[in-house]
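In the part that follows, the structures are each spelled out as structure tokens.
Bear in mind that the values in this text are calculations on the coordinates, not laboratory data. These numbers come from a predicted model, not from an experiment. Cβ atoms are built from the backbone, for glycine too; each structure is taken alone.
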Structure 1
Amino acid sequence: MSEQQRFDVVVVGGGIIGLAVAWRARERGASTLVLERGETGQGTSRVAAGMLAPVAEAEFGDSARRLLELGLRSAELWPAFAAELQERAGIDVGLLRTGTLLLARDQDEARELERQLAFRQSLGLRVERLRPSQAREREPALAPSMRLAIEAPEDHSVEPRAVLAALRRACELAGVQLREHAPVAAIEHDGEDVSGVVLADGEAIGASALVLAAGAWSEQLAGLPTHARVPVRPVKGQILRLRDPAGPGLLRRVVRFQGGYLLPRGDGRYVLGASVEERGFELAPTAGAVHELLRDAHELLPGISELEIEELSVGLRPGTPDNAPLIGAGALGGLLWATGHYRNGILLAPLTAELIAELLDPAGARPPLLSACEPLRFADPAPGGGADRAPSSVALRS
């Protein structure tokens, strides 16, 4: 029998979060393995639009404010993260710093947008109220019937597929081992600490630290005791990729409206999305969702009717009960969660990788931002109250 392979860090999930975490862990000297049940970067991360929009995504409520804090910090990290990826991997990740417009189509939506404006201003966020004429000066293709707009100049975007390609290349160059078509059948532990995983083909792999970054599938991983599990559910999203045969120019900024968004890539391609559907793991595209997206976008941007449809995709966002992510230590020693990012996986990738790397560092302190995304906030009580502990760092065990 061959000797069991063992790594300092095993990351389950090869999407943008898993690859970013693996890259940062390897940079700090940890032997690192990524296990992906399909092909790296070909799941939900590939379907994502790529908005870096913490201001546009801001919502009411305590959990939403915690998420806003995480989003603003990660948005600050993105320019340097993008530049580092381009330097290491030689791939431009398509960072467009053009801002976002939030639009109202009628008087009811305008009243709600006024409320959203006041809310963002109360938080000290940089936003500007625009009359319809001012919005059309910025984006001439907008419909004259539009009632009101808010500009969020610091919300930007990237091309997720380019980011995934760059992260994969950066991981390979750094010495991360990538295993594709390697579904995890079970997580191994002794009741107190994780020790590794067993793959579907029976192979056992040892790990000093195990990072669960499997997106909507994270809760499906077998082997964890009840008190160590956390709730992650799939939220279906349908998204269209469009192309202007005339080239770029229809739209420069991201525009968001009730029911969706339209994001320009800068090369004459656009992303129109996305539906929000509680359908479990269903991945079938539907005519109704596509019709609603096109109808709503056409009301604000009539020129969209001239665009060609290149692709219709379906992804499963990893949601949590409060729609805030799960980043940090789990209820077992050596267990880390990096999932539940819902609509903000692309935005939060640099910060998630940084937070997990800090926890893996034997000399690292617990980052203060972890209080905003504590995985154990949903954990069931463990025998003896173990789930009530406040984890600090999860340093690599020798």
Structure 2
Amino acid sequence: MKAQGPLSISAIVAATGLSRATVDRVLNKRPGVHPRTQAHVLRVIDRLEQGELVDGRGASILEPRTTHQLRLVIQASQAFTRALLDAAQRVAGTGAGGVSLQVVASHSDEQTLELIGSLSPGCDGLAVVSKNTEPLKAALVGLRAAGKPVVALVSDLDAQARSAYAGIDNRAAGQLAGFLTGRCLERVSDAKVAVVVGYFAYRCHEDREIGFRALLRQRFPSIELVEVLKGEDSPEATYAAARRLLQERPDIAGLYNVAGGNRGLAQALAEHPPVRRPLFIGHEVNDVTEPLLRAGVIDFVITQDLEALVRTTRQLLVDLRLAKNPVRELNHLPFQLVSEFNLVSEAANLERQLRYRSAKPAGKRE
């Protein structure tokens, strides 16, 4: 049965799930709307004119879809990627009926773009850990224009590229590292420190370095930040950069690694030990940093609850898709400072892993 009378713009807005301005641009054939979004609006209008009731995704309410299809793409260091994949797998089967979360790792900028471009029409939202590059931002802007929410997690993106951010306040984390460095080294004469970054294209790396540098300048001006090393989030590149630094500056008193590559940094310290053992601060407790903490190589690690991060991200994507609950743009999660003295015991870690594995259904890992 056809609809009676002309369609109102309010009805089209409600059925498409898009803004009134976007629908108006499509109806009046004005530029600035992605072709996929135009096609979505026209398709929904056609269904409404046929008298079919549709929801905010343009799907028929006569055939409701009860499962939200979400994807998480992770482009990060190997150790952090493994930890986040494991956390996502543990969360996937808990506390979210009707939500399917597909998790996939990316090993390059190009692969990240391919994974975003290969999203199926049935995908309801994307979460991504990635660099803040122009090609990526353009792809995500197009995705949002097509009505799909995007959540940046761990490392923020430019506002136009994502719907919301979930993760720690990375500027504050860098300030914490700066405060620890200052308090530990303020009595060391002419103390010199260095920062290791992966890529400044990761906003989290940039923000941590900025917070660290600013805190030292404001609170501990006698401590000199002498160099920022580029470790490319890999053990090999980090090792090469750190070896050069230690050869040129055997008096280095502190190292703050905002990124991955901790195994390479530890190797360089073992092979080219400075005059005195330097303070070593890193990020994230994982299968690389934990043994280094226990061995006394790393002094402090700033870490976060990855399972809580995945749960928060999953809920944000569902809320953004349904547009029922207000969603904050910035969703900062707490972070924790860990040393060898407050690490979860190895026995407790093993028990947790065994519980997870015994509860995990047989089948291929996503």
Structure 3
Amino acid sequence: MRKVILIPDSFKGNMSSAELCREMGAAVLRYYPDALIISVPVADGGEGSVDCFLEAVGGQKIKATVKGPYFEDMESFYGRLPDGTAVIEMAACAGLPLVEGRLAAEKTTTYGVGQLIALAAESGAKKIVVGLGGSSTNDGGCGAAAALGVRFSRGDGELFVPTGATLADITDIDLSGLLPALKGVELTSMCDIDNPLCGPTGAAHVFGPQKGADPAMVKTLDAGLAHMASIIKDKLGKDIIDLPGAGAAGGMGAGMVAYLNSQLRMGIEVVLDTVGFDAMLAGADMVFSGEGKFDTTSLRGKVVIGVARRSKKAGVPVIAVVGDIGDDVEAAYDMGVSAIFSTNRLAIPYSQARLRARQDLELTMDTIIRFSKLFA
């Protein structure tokens, strides 16, 4: 192997994408010491997204003080890539770990995310990528919009910043005060789910409970998002209630489209474009990808399939090294995956298997590379 690209998703709870790249690379170099290894750590838009982009293409992390999930001041950050693109992960100021022990989806805000977007735009960024993952919020992105100059009114004309519990109070939305620096900025939102805004598969019902919402609050949050959608349709002329991905990050997917004209794109597609993956494939002999569990949901365009589709066009084989393999995933082979290997070497519970994940990955990669030597 002369050139090998490593582009796995993390094994959540076990190893980060960067750690997987290091282990995979070490295995290749043991048998092909002269190989060119290109590592592209991947995150799905949640916690760690900025670091993955910076490790893949370089750049710098910009620190900033913004509002946290409960409107408190906190130290946060965004990334600036060498080409000037800004990368923001909403988890950096509205993430679930920031409210550990005080979950309340009806009270949390995305206001700080809007502040980060403003800082990036005012610093000259003409392209801003926002990762919608790992949120503690259910405010439909209203907090972020408010931080960027969008005005929300109640029935008495009072301006306010809606949260999950007060979305139903919105009677008017005014975009005329939107931050001037956003003019001409290309906004892209990374989103790895296709949930609609409301209903049984919407933001509140699917993700609200993990953010602290009990059944009664889930209904309140869902009704609030539905009300927001109706106001958006009435005042802004945009129908976002059934938009795939609108339910991402507590409805922020909908808010990014409605208030900021952002594109919603699968996270891996944004990553591949940003790092120049298509050009990277030139002269490559092999691509190694992977994710914690490869199942039918993976076939809808997550990391392995996103990588495989691009690699297939370039005629480069893709080996998927994953934790678990689900049933009915054979369609992956038609999408560009050449082989799928599970790192689980023993039939033991996950609680035990996760403790030996690194060792099992090393042994699995060793087996794959040994086998490849037979055909070198």
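Computing volume of the Cα convex hull per residue in Å³, for residues 21-188 alone across structures 1, 2, 3 gives 154 for structure 2.
With distance in nm of label points 7 Å out along Cα→Cβ at positions 29 and 277 derived from the coordinates and found to be 5.0, which of 1, 2, 3 does the value describe? Provide the component values of the computation, followed by the final result.
Details: 1: 5.0; 2: 7.5; 3: 2.4.
Matching structure: 1.
State the single structure among 1, 2, 3 that was used to calculate Rg and Dmax of the Cα atoms in Å, for residues 77-124 alone, giving 17.5, 49. This value belongs to structure 1.
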